[in-house]
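Peer 1: Take a look at the structures listed below.
Any read-out appearing in this document is the output of simple, stated calculations on the displayed coordinates, not a laboratory observation. Just so it is clear, the model here is predicted, and its values are computed rather than measured. Cβ atoms are built from the backbone, for glycine too; each structure is taken alone.
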Structure I
Amino acid sequence: MYAKMLGASVSGVEGIMITVEADIAGGLPQMNLVGLPDSAIRESSERVRAAIRNCGFQFPMSRITVNLAPADLRKEGTAFDLTIAGAILVASEQLPAEPFHNTMLIGELSLNGELRPVTGVLPMVEQAMRSGIRRVVLPQGNAAEAVLIQGLEVYAIDHLNELAAWGNGDTWKAYLFDSERAASRLSTVSAADSGQAMLDYADVLGLHGAKRALLIAAAGNHNLMLSGPPGTGKTMLAKRLPTILPPLSDEEALEVTKIYSVAGKLGSSPSSLIRTRPFRAPHHTISSGGLIGGGTIPRPGEATLAHRGVLFLDELPEFSRPSLEVLRQPLEDREVTIARTRAVTRFPARFMLAASMNPCPCGYWGNESGDRRCTCSDTAVLRYRSKISGPLIDRIDLLLEVPRPASIQAAKPGMSSAEMHDSVMAAVERQRHRAKEIGVRSNGELAGASLHRAAKLTSESSLLLRHAFDTLGISFRAHDRLLRLARTIADVDGCAEIQELHMSEAIQYRRAGETIGE
């Protein structure tokens, strides 16, 4: 006897349709799982066996073969438990096959048949919708997440024995998750939900130049580095970045929510797409795999969790050099590529890098005042800065020194987050208008022909850029980054062309790299 059910798996952050086939034949009672299952799937044979018996069904005392197709793709996780159990029950003729046509089953089983939620449901359900699947059956704990994808019926159950009601249409309607009620809860996640409600740039006294640099970075999605002695407000400035970033579009919100679904970070009952841009601040002890992802079956790392948001690396030289160097490819290609023997997995990584550092290990090199004197040798300073390679610095657009205010009178409040956000949105709107012609939404992603079409220079600014290239010895990559940055500065100032003043400010941010690490 043969039966098949539809299930799903995840590769990277995208769902993949998996066909679960069950064959019951004569022979010694045993259950074989084939199709490159991981250990969690292989252990499902015992969970499924106990769940079927404890729900009043008969577990076949025959030779059972379960195949997960396509067989050349490695699968992981516990989401196949319900699919395998359903295939066995249909193959043993304890459940009818016809009602399960065009239906996907997802869920982990406990030994008594109860269903537990699993991770990665959002990309699985999205793939089901794209493949023309009409119905999805899954645990109650995943239902609110599943209905974020419109266009199919979501049935939420608590127990395996509830599958027995599937053939009765009137009874099964009770398990249809109220998608209209759930959709009414889809709303923008507020700043209070994301922990940003109490943060405001109005709290930062002085540092008006640093605030402008952060405004420019937010407006054009540019990477930035803050350098200065301890206590000047570098971390305080960076942590307030999410308060001035533009909100996520519907498409971006779905991308971010899928990533957090795969990573299991959506919570027990998500009721909306993630609408605030992520802000990730890993500790400097993080490994390379934790930063960009990894594992036998690759999982997303901090770079992917920061997709469409900010990756903040505080005390940058304290990170290991191998960990920092793995960021070079994601910063350039906007994605993480992890190669394994059987497959290559790609994770999206369009994040803004924000970093901070002290000028030396003790923090006071070049900033001595009063009793605070630098105690570091020249060798110690060079070793400290050598953690940050030239190619990594070359991928950072704004390199800014954050000085200690000269006096308490100079430390006055400046723009608030609301005022800075308005300026950012005005610059973003200019980029969106320009994107209709060149097809690139943010200045930080401009390259090649689109960059030269967007970055219209006056004769004075063009001459200044050529002079900077000849005298400062900047690379071709840094040359293009200067153009992008100058384009954003012009957008912030509301100018269609890049003026000499805009180019001069962009070059000033690049010159700061000479003391930071170049």
Structure II
Amino acid sequence: MIRAKRPVRRDRARVWSAAVALACALTWSSTPTTTAGPSDTGLKGAIDTILTDPRLDGGAASVVVADATTGETLYQRDGADRLMPASNTKLPTSVAAMALLGPDYRYRTDALSTGSRHGSVLRGDLYLRGTGDPTTLAEDYDGLAAQVAKSGIKRITGRLIADDTRFDTQRLGRSWAADDESSYYSAQISALTVAPDTDYDSGTVVVEAAPGAEPGAAPRLTLTPPTGYVDIDARTARTVPAGRPDTLTVERRHGSNTISVSGDIPVGANPTKEWVTVWEPTGYAAAVFADALAAHGVRVTGPARLGRPTPKDAKPLATHTSMPLKELMHPFMKLSNNMHAEALTKTIGHETAGKGTWNAGLAAISAHLATEGVDTATLRQVDGSGLSRMNNIPAAQFAKLLLAVRTAPWYADWYASLPVACAPDRAVGGTLRSRMCKTPAALNARAKTGSLTGASALSGYVTDAGGRELVYSIVLNNYLASSVKSIEDAIVTTLASSTGTTTTLVRPSAPRAAASATGTTLECSWRKPALC
């Protein structure tokens, strides 16, 4: 069962702007091929030893280490093998976003109308137009409604029309697992959506269930944001005596906005808190905005309508502008936010080809990777986030990309968005915040994590004990162990412990994994609170 994370922080500018300032200071062969660079100082033997860990027996490993300054390959094991990179797929997506959209790119969400004003009455329809912002909160829609009310409008005779046409209507990515549809990391993608808190998991609501005062009582339920767009069915949920097992589950029914809360929660137990996706996020945004209008005394006479384009002659009544991309990169990369990756992919498609589709966005990402020296003929990318198990990218191509971007004008902003090993603040350490602590890699290594069942990856930068910056990419697949994160950590810590003349072998620690309610295990970047 996914458990509660830290309390929601509402002041997103303070949280993420402070984080920005702080962060800125192929085919599998049964016989692995490993090689060392010409200046090997025992690095090959050390990493080879780490990769003999029995958790990788029968699995696959693609590992490349290079000198960040010279580009010299210091170590490679099956670097050309195409493996499933999970969320390391966000590396090419984020790089292309910074290059093609620019670090100062912002999204706009507008309220517009073609109607005529008659005192406090607007005769006509009110359009809510989104451009893909995955960070809009209920308070942002409240701000739009306040602007409409401040203009003097109290009644709108037409309908509220939600314009999500900047993106196509394909809501879910290619080969995404059907049994993930209710999970916060697999939300539907729309140009109009709502995030419930400042982790910005767009297209989700937060359901919190606390035990009742006594056995037999119904759990106390809280929904964030408060909205009638979803219904909660808790008829089979109950409070049980203290000490009894906690079996409470929260899940949305397929094809609907009914969220089922079922099972037992003991008296005195901590609340269960789940981030649950909605069905059709455009309607969710329209419902939240309609509630905000009503709260500000603006009545819309007609019903809402979804998916209609805003007329070209519509005049703006209110505007919300997102944080710039260089700031959005922090919750995106630090917290490995899948929905940000997919919104950016479709945004890239719209801005480069006039089509807010996965195909257009991925084509532009691929074209940009080629300009960075990545051999795009050796990889397959089918989504922006890595949620699809069809993605295949060799470690050698990740290493090429990490080397190439160091000269980009936006590199400092992008580099600052990478999670930092053992940095305890979630806004800085992100998915690495509890890894490699009490080692030379702590507060040193920066990397993008990746996790799917049987797939794990870690790619980024670390400075060794001699002051030399290194690039590394580690992609591990087809293992049966619950976690291989400590194997990745051992490699990076070995790099951080070594100098240009000697190598210090650091062996992997025993694995750590968290059991879910079903008895399976979930890696840290797929849990709430993520970031173990």
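Peer 1: Using mean count of other Cβ atoms within 10 Å over residues 79-86, single out the structure from I, II with the greatest value.
Peer 2: Top value of mean count of other Cβ atoms within 10 Å over residues 79-86 goes to structure I.
Peer 1: Here helix-only ellipticity at 222 nm (-39500 (n - 2.57) for each DSSP H run of 4 or more, over all residues; to 500) was calculated and came to -7500; which of the structures I, II was it taken from?
Peer 2: II
Peer 1: Also: So Rg and Dmax of the Cα atoms in Å, for residues 87-382 alone, computed for just one structure, reads 24.2, 86; which one of I, II is that?
Peer 2: Value 24.2, 86 for Rg and Dmax of the Cα atoms in Å, for residues 87-382 alone corresponds to I out of I, II.
Peer 1: Tell me which structure, out of I, II, gives 4.5 once distance in nm of label points 7 Å out along Cα→Cβ at positions 151 and 415 is calculated.
Peer 2: Considering all the candidates, the number was obtained from II.
Peer 1: Among the shown structures I, II, from which was the value 24.3, 81 of Rg and Dmax of the Cα atoms in Å calculated?
Peer 2: It was calculated from structure II.
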